[in-house]
Structures are given as structure tokens and as C-alpha cells.
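**Student:** Heads up, there are several structures right after this.
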Structure I
Amino acid sequence: MITGNSANMKTIYKYDIILKGLKLDVASIEMPQRAKILYIDCQSTDVISLWAEVETSNKKINRNFRIVGTGQRIADAHLKEYIGTVLDRNCVWHVYEID
């Protein structure tokens, strides 16, 4: 049973990054401010999924992520944080948050 104010509640949300058609290997995801990314994985081909703990009442902001394949040059000086690595069929992708 969940008690308390449901308008101000922490929960875990899933966000998907579709790899096909991704421009410049950068994805923008709208999520509540201060969302804490907990885990990343590929649940299906060409889709990277992020799970984040969010405060549902927080203002939504856009967060940007760079997706880099193994062996590709990391050409972004605006990397903030390494998020994780996922396997997608024959590819291995590395995800970074960027400014």
C-alpha cells in the first residue's frame, strides 16, 4: 500500500532511445529534474532503455546523451558523465550524458 501525497512521489520510469535514425549519435530525453539513472540495457534490437528514479512532481527538463560504438572516436568535449555500456546484437554501445 502506498501512502502519502501521490503528487510528490518517487518512482522508477523507463525511457527508450531508438538507435535507428538517431542524428549525430545524440538523444534528448525529457525527464523530471534530478532524475537518477539506475540502469541501462537493450531490451530489443536498436533500442537502448534507461531506468531512472524520478520525483514525479519535479519540473521536466531535457537531458542529452551521446551514444558511441566501440572503436568509434569520442568527439565531444561536453561529456558530463559515463552512464553505462549495452550490447545490441553485434554492437556494443557506450552511453554518456552531455551538456
Structure II
Amino acid sequence: MAVVNLGEVLYTLTTRRGAFARAEALRLVDQWPLKLIDATLDVTLQAAILKAGQGLGYMDAFAAVVARNVGATLVTTDRDFHRLDTMVNVEFLPQAPR
């Protein structure tokens, strides 16, 4: 997972559920077999090029680039990733009811 994507998750948790939820998420992330990838200049450039070429959101482009670079499966509910099915392995989760 790109560290910037973790930041996006933590921001969302903080604004929607507060600091306790953010702290709990960080505690859980430390227990998962999750590798955090820094947004190096190379990764950032790849994300920018992917965003420009595919029309993805910038954070989505980071997620796709990191998954591709490390050979991971990108797990998401975001159907916009269908356009990348030849570039990265994507597993789509069911969307939660609103």
C-alpha cells in the first residue's frame, strides 16, 4: 500500500469518526501483513503518468502503481479500476449500501 493511500484512509477516518478511530486503524495496520511503500520520485512520476493517461484520481493512480510494481492485488470497491484490468490485478469488493 502506498503510504499516501494510508494517509487518505486516516484522513477519512479522522473526519468521519474522530481521532480514536484513526488511532485504532493505525494499531490494526501494524498487525497486518501490509507493506507500506513510500511515494518516491519514481513512484510519483509513474502515478502522474497513469493519472494523465487513464483519467484516474491521483490517489487511485498511486494505489495502482504500487500494486503493479510489487505484484500485489489491488482490493477496492471503486469500479473505475476496471479500465486497468490489463495493467494490475484488481479484486472488487461489493459496495456498501449508502
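What follows is calculated from the coordinates using simple rules that are stated; it is not laboratory data. Just so it is clear, the model here is predicted, and its values are computed rather than measured. Cβ atoms are built from the backbone, for glycine too; each structure is taken alone.
**Student:** Here helix-only ellipticity at 222 nm (-39500 (n - 2.57) for each DSSP H run of 4 or more, over all residues; to 500) has been calculated and equals -18000, so which of I, II was it run on? Walk me through the numbers before you get to the answer.
**Tutor:** Details: I: 0; II: -18000.
Source structure for this number: II.
**Student:** Of structures I, II, which gives 15, 44, 35, 7 when P(r) over Cα pairs in 10 Å bins from 0, in percent is computed from the coordinates?
**Tutor:** II
**Student:** When relative contact order in percent (Cα under 8 Å, 6 or more apart) is computed for each of I, II, which one produces 24? Can you show the working numbers first?
**Tutor:** Values: I: 28; II: 24.
Derived from the structure labelled II.
**Student:** Compute distance in nm of label points 7 Å out along Cα→Cβ at positions 31 and 87 for each of I, II and report the one that scores greatest. Numbers along the way, then the final one.
**Tutor:** Numbers: I: 2.4; II: 3.5.
Largest value of distance in nm of label points 7 Å out along Cα→Cβ at positions 31 and 87: II.
**Student:** Looking just at FRET efficiency 1/(1 + (r/R0)^6) of positions 23 and 79 (r between Cβ atoms, R0 = 25 Å, to 0.05), which of the labels I, II belongs to the structure with the highest value? Spell out each step's value before the answer.
**Tutor:** Details: I: 0.90; II: 0.20.
Sorting by FRET efficiency 1/(1 + (r/R0)^6) of positions 23 and 79 (r between Cβ atoms, R0 = 25 Å, to 0.05) in descending order puts I first.
**Student:** Ranked by FRET efficiency 1/(1 + (r/R0)^6) of positions 15 and 55 (r between Cβ atoms, R0 = 25 Å, to 0.05), which of I, II sits at the highest value?
**Tutor:** On the way: I: 0.95; II: 0.45.
That would be structure I.
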